[in-house]
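Got some structures for you, see below.
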Structure P
Amino acid sequence: MIDLQKDVKYIKGVGPSRVLLLNKLGIFTLKDLITYYPRTYEDRNKPKYICECEDGEEVLIEAIACNKMTSIRLKGKTMQKLIVRDETASATLTWFNQPYLRDKFSIGNKYKFFGKVSKKAGKITFNSPVYDNEEKNQNTGRIIPIYPLTYGLPQSTIRKIMEAGLKDVYGNLEESLPDYITKEYNLENINEATKHIHFPEEFKDFNIARNRLVFEELLSVQLALLQLKNNYMYEEKGIQFEKEVKISDVINTLPFKLTNAQRRVLEEIEQDMESDKTMNRLLQGDVGSGKTVVAMCAAYKAVKSGYQAAIMAPTAILATQHLENFRNILENLGIRCELLISGITKKKKEDILQRLENGEIDILIGTHAIIEENVVFKNLGLVVTDEQHRFGVKQRTKIAEKGENPDVLVMTATPIPRTLALILYGDLDISIIDELPPNRKKIETIAVGKQMTDRINNFIKQQVKEGRQAYIVCPLVEENEEMDLKSVEKLYQTYSTEVFSEYRVEYIHGKMKAKEKDEIMEKFKNKEIDILISTTVIEVGVDVPNANIMVIENSERFGLAQLHQLRGRVGRGEYQSYCILKCEGKSENTRKRMKVMVETNDGFIISEKDLELRGSGDFFGTMQHGLPEFKIANLFEDIEMLKMVQSVAMKILEEDPKLEQEKNQQLKNLIRDKFAKRIEI
């Protein structure tokens, strides 16, 4: 039997330097390698005559070398030139800094070349084409997979490594789907599908292979989620909170009016809490839609019914912000709230833990610190996790285990199209706040090129002079050789010493210690910093009502959903707010994406477009529900397959809820293999 966990360094053609590059791509084992799928393909199968070549197209030609390759020196570079011809015309091929090519071509011999055509004044040139001689089909003469890569690892190298890996496994991969499924749904076997997804002989082979692999990936996700939901349903009865305790008691004390959407969601939550079924509800709401006040009302009902509530936030500063909000509203109603984060003193922590166990704390708000074993509740009845995609399903389960089947409310500010959410969050019921409070001003969003930098900087200065604050967001922490993007530290140097030298400039990024990040955000909130340069670490952040400008560098590098999340950091106060998207990409896709951001502030519309334009891999990034990222399925393109697979999964589990029948052993193994680290199956 083949060992799929074999270290990738033992695969032919890898070696010590390449193993590090593969690791950068998340490829550590033979299994990682063969499931690292191409992002696209090039058809290098059908040659064209040179006279038929059009400017800008990528084509395959078969041509004879007419001369001995020449080498020209140009400003420290060398350019290699070769003239080739077929029966219709000639073309000039050029390469840079590749002197070793001089001996690769013999006059009068025929070769295959594939590359991008440049046609000017009737002259045809190819810049850096790939090539093969007549007998060889390494780079041409077939459909070629194109992989997502890292700097230093060319396509030709990963293709050779992939071929070696596939040679090791072909014919030896164990089938992961039962016979009755592959037959009923006419799915290719796993060995053929794995071979053809990387090196299809025809595009028909690719389609058949992809169909099989997408089916398997989506089926495993659906089975895992539905099993989780079944586990909740078969558990002992949940808590029935008291009907006499009305959420409206809190609503009537609020200094603002709730939206109709908030009221509707609270009705759904109140019904759940009063039933004997354990609540497992996802609350989706756009940035600033008022999810926190909904959580507050639910916590009130739990506490006044004799239980405690736990509110878990992803960062200490967000937990602290929640504490302030909860205390402002709930302390007047006799509810005791406390904060548990890793930064507090040992003595204070011991005191909190003691009071929690004695029932002297009604609502505990904190970070991952709440999950620790020594945190014991007297009578936990409600668990709320905020920005849930930062917590896996396992963590959610861990905190719920601190009570006797407590109700669980999961909140996320990442809007997901409803049809998709119903399928992806198969283990949760869903509530949506699809309305913003009436006092929220629309954030003016502008997409600009780098030529507008001076005007933007002057605009920031003008706003800071008027007492406002600004965020400047960059995609990377340090320089990356492959992508010439401005890093936080480099930008900080430029802005603090040159552009904004008269203002208080600071920077923050994910590699800093949590305490350091919290201190900087606290200073920004207290108006001790004018301009904060940051990575996406501020995406899940604290409210700074005085910050009204966000500039996002290289905005083409972010997903729309992420840009929308970032934009939501401004527009939280009384001032008109602005989001400026600096963009260096000129592609049609980039233009469409920026247009979406400029035209709408609706997170649900944006999430639909993000799926359509970028595909699910980028959209889900950290995979909000704690499940692994999809390696091949695209949730926009494959929505019909997803719906079909969901009904297949339901049918299987209706007949065999715990996958105990022998015919479903492969499915049980598949789920365990994919999800063991994330959820208990």
Structure Q
Amino acid sequence: MKSSNALFERLPILGNCRLRPAVCLMLVFCCWVVLLPGCCWAFSSSELMDLSLEELMEVEVTSVGRKLQKVSETPAAVFVIHQEDIRRSGVTSIPEALRLAPGLNVVRIDGSTWAVASRGFTGRYLNKMQVLIDGRSVYSPPFSNVHWDMQDTLLEDIERIEVVRGPGGTLWGANAVNGVVNIITKKARDTQGVLITTGYGTEEQGFAALRYGGKLSDRTDYRAFVKYFNRGRQHERDFVYAKDVEAHDDWKAFRGGFRIDVSPSGRDDFTLQGEAYSGSEGQQDLVYPLSADYFSTRVTSDTPFAGGFLLARWQHLLADGGDMALQTYYDRSYRDEQVLGKAVWDVFDVDFQHRFFFGERQEVLWGLGYRLTRDELEDGELVSFDDDSASDRLFSLFLQDEISLVPDKLRLLIGSKFERNDYTGFEYQPNVRLIWTPNQRHTLWGAVSRAVRTPSRMEDAGNIFYAVVPPNFFLPTPFPTKVVVKGSDEFEAEKSLSYELGYRFMPHSGFSVDAALFYSRYRDHRSAESESFALVDGGAFDYIEAVSVEGNKLRAETYGLEVAVDWRVQNWWRLQGHYSLLKLDTWPEDGSTDVYSSLVFDNSSPQQQASLRSSFDLARGWDFDLWLRYVDRSSVYITEIDEYFGLDMRLAWRPSPGLELSLVGQNLLDASHVEFQTEFGRSATGVPRGFYGQIKCQF
């Protein structure tokens, strides 16, 4: 499919920003959804339409303040993806569901690999966003990223996904630099009975799930589930033979889990939950053999992965309205990639927090935490480690005071997190937030936050074989150049200072606007500083070895705008849209020898994204949903990624209570489009047009 640049004349605004392609197609789409209801004869109500927007703004979240508070009262850029949003979007994985949130850049690299970023620095090894599932961090310690192919659960059991854009280090610790994603599952009492789902499609080549929930006593509820899916291989373009060929990027996994909730008294709640999973994925990687004829070649392999966790949580309500909570979990993960090597890591974490009131106008929240991470690593084709195993410890303390300056009108939050890690020692992450709610229709908030991103095992003791550059490609030399980046125990934490301003407006119960402006400066950002450049006698032929070492001599700034609009047009019709604008600039510090990293980061995230969803409740139990997305162009490792549009449709029928039949079409505007490019080994494939049908039965 041709880029939309050929269809629309560009309109320069705000520097290099481009608005006209997205706006034009959005207008066409709006006309479409306005005319469509004229063909409908009657309407009914579903769960999505039962709540007014006022009630949705009253939904309580926990990710901003580590306590239950209304969305309308949160001094942060927070967006909630509800279970009904997940169901009606037709998504089949957690990363796909995150496309529903404004300000997130979600790209699919191949059939199983994703990159999810908030406010810039998109990449498979994004290291500036904290991801939690029921309070359990799924951040990968060895490589400082989230392996999205390993993160899953029964989607029907997700109650909500809370997405916080912007720093969250004060409460959630290091690596929550640009955002926090907190996936919260339903309580066992809300999943009683039997649920069976099954489906099949062009890409979803078979998936099924079974869940059963019941009661052990009046105060004890439980559930257990199993699920399986198999995603077939996608297709990619073979430019040598000018035809589409099957890619080696299939993905399949099996997972099972349970949850037990006990309420021994009116003030105590206890939860025990766990899951285990196993799967594999095909992958295509670029490797770099040192030979006179080939400087890169593509190899295919299968990556097995497995893991599981056990989590326990106790909550106690105090007589004065405060509370205490204690949570601990053990998490074990395993994956074996040909390029990155074999990795096994174990995480033991314990976290305590206490909330109490000090006087009539202060609410104090404090907590302690300890985390032990152990790993065992084996070298891959492109990665090696100086140490085969290591143990890392993290100690933390946080304190936050919420002060009511004007009761029910003006509140001030001030606090900080203090951590001690084995790489950089002591780190602190303070923030100040102010929120003003003059009435129920208006909310204005602002924040200033400092956050840090601590080193990973890769940056401390890893050695990365990045590429072999052909002769006379970048450098005027007749020899090929082997590029290597070494870890350093002197690598420091990356720091950011962010300023945010937000406004929520609800003129009436059927319309709301949520907007946020942000500006962030980054210092001590990761760079690759030249260490040596030497000619090596390779036996059959000579080559140059260019060695760099991990450094902290890059600086950056980001600024932008995020807007989300929710409009209940009629009782049976809802429109949801969002738009985000992002500018990212990076530059090396004085004395840096890194001239490449800034080129990699500057355009790694699209400047603009837009989304429009239209949900209809038709007659006799029918639902119809449309979802249009626009993503601006970007570049990955200096490779241009064209802007693209995506359109999903979902038609569902509920012939009787507890039974739902649905048909979903995804990426309908073209046969396939590329969302990313080859990044550190992994080769990208196109995202195809797809269809699947699903049967869901609950009783």
Here FRET efficiency 1/(1 + (r/R0)^6) of positions 286 and 438 (r between Cβ atoms, R0 = 41 Å, to 0.05) was calculated and came to 0.10; which of the structures P, Q was it taken from?
Q
Assign the value 75, 60, 53, calculated as Cα extents along the principal axes in Å, to the correct structure from P, Q.
Q
Which structure, out of P, Q, was helix-only ellipticity at 222 nm (-39500 (n - 2.57) for each DSSP H run of 4 or more, over all residues; to 500) derived from, given a value of -11000?
P
Ranked by FRET efficiency 1/(1 + (r/R0)^6) of positions 102 and 446 (r between Cβ atoms, R0 = 30 Å, to 0.05), the structure on top of P, Q with the greatest value is Q
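No lab work stands behind these numbers, since they all come straight from the coordinates. Computed from a predicted model, the values in this text were never measured in an experiment. Cβ atoms are built from the backbone, for glycine too; each structure is taken alone.
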